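Read-outs: derived from the displayed coordinates by stated rules, not from any lab. Please read these numbers as outputs of a predicted model, since none were measured by experiment. Cβ atoms are built from the backbone, for glycine too; each structure is taken alone.
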Structure I
Amino acid sequence: MLWFVLACVSFVLAIFVPVIFLIPAVIFAVLWYFQAFRSDIEYEYTYYDGEFRFAKIKAKRKRKGLGRVSMEDVLTIAPKGERSVYKYENDKNLPYKDLTSGEAGAKIYELIFKGEKGINRYEFEPDEDMLDEVMVKYPRMVIK
């Protein structure tokens with residue numbers, strides 16, 4: 001809202017003194033546009049038929065698939081910081097995707113799997129129901 005208010009005030013002041021206030025008005029308007037409409041990103045996690053599917057949704061309109069992971073390729077699913085995934089978290093050469101909301105207090109899990117180019121790591125925020133469904137068929141892969 002701050003960028004929007006600054007843009008409006010600058011446009012009104014640009015009517016009287018266009019030399020000074022027109023450029024800041026345009027800059028504030030562009031900042032407001034990108035922050036309000038382009039930064040609204042959500043992630044969707046789906047578990048169906050032994051496969052995780054990940055997607056990114058921008059501004060509640062555009063949906064883009066980020067990848068699929070078969071449970072046959074999964075090594076483990078564990079909370080971030082768990083001893084079993086500690087070596088993967090500290091490996092800087094390991095391909096990594098952050099698919100979390102960034103909210104404080106969110107329960108983040110690590111999905112470690114074998115990809116086309118070796119071992120990969122995804123961070124995501126599954127709910128308890130999703131983890132329970134995975135544990136029905138693959139109880140040894142999930143650590144709660």
Structure II
Amino acid sequence: MIFWLAAALALALDQYSKHLVVTNFGPGESRIAIPRLLYLTYVQNHAGAFGLFGTQPWFLVGMALAVLAVFWFAFREQAARSLLVRIAFGGIVGGALGNILDRFHYGYVVDFVDLRWWPVFNVADSCITVGVALLLLASLQRDRATAPVQSPR
């Protein structure tokens with residue numbers, strides 16, 4: 001249940017924020033949100049993450065689905081035992097679905113979070129990034145919990 005709530009929340013926040021940007025900004029338009037820290041800049045991203053992997057929507061959607069399948073396979077047993085992993089994977093799935101919906105709806109992904117020192121991104125990208133970081137944290141915790149205890153010498 002928590003997996004689906006996390007996925008739905010990530011997807012809803014992503015799509016709502018993108019709707020606000022598309023209806024209130026012109027492509028390329030930028031506004032200051034927090035001076036010298038955060039700008040909102042409407043970018044139509046036709047490529048994959050960081051401009052990689054080409055601009056073919058079907059290829060990018062296929063890659064996203066393949067990555068989701070790999071993550072699910074790698075973490076399915078851990079998800080059954082860990083609330084953190086279920087939340088993390090829910091955020092990843094919700095974020096991926098948000099960007100996939102953009103590709104079907106617009107033919108590109110709507111990006112708008114602009115730090116000026118990093119490529120412009122969106123809520124879905126943030127959910128995916130935080131989800132992956134949480135999965136790594138959960139893996140480190142699991143590895144530490146299952147590591148053999150060494151006796152002092």
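The value 1.00 for FRET efficiency 1/(1 + (r/R0)^6) of positions 5 and 93 (r between Cβ atoms, R0 = 41 Å, to 0.05) was derived from one model only; which of I, II is it? Numbers along the way, then the final one.
On the way: I: 0.35; II: 1.00.
Going through each structure in turn, the value belongs to II.
One of I, II was used to calculate relative contact order in percent (Cα under 8 Å, 6 or more apart), giving 32; which? Write out the running numbers ahead of the final one.
Numbers: I: 17; II: 32.
Among I, II, the structure yielding 32 for relative contact order in percent (Cα under 8 Å, 6 or more apart) is II.
For mean count of other Cβ atoms within 10 Å over residues 61-68, which structure out of I, II has the highest calculated value? Could the numbers behind the result be given before it?
Details: I: 10.9; II: 14.1.
Once mean count of other Cβ atoms within 10 Å over residues 61-68 is tallied for I, II, the winner is II.
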Fill in: Computed -9500 for helix-only ellipticity at 222 nm (-39500 (n - 2.57) for each DSSP H run of 4 or more, over all residues; to 500) - originating structure among I, II
I
Worksheet entry | Source structure (of I, II) for mean count of other Cβ atoms within 10 Å over residues 29-36, computed value 14.1 | I
Item to complete: Assuming 24.8 is mean count of other Cβ atoms within 10 Å over residues 85-92 as calculated from a single structure, say which of I, II it is.
Response: II
Discussion item. Tell me which structure, out of I, II, gives 17.5 once mean count of other Cβ atoms within 10 Å over residues 13-20 is calculated.
Written reply: II
Discussion item. Quick check: 70, 30, 30 is what I get for Cα extents along the principal axes in Å, calculated from one of I, II. Which structure matches?
Written reply: I
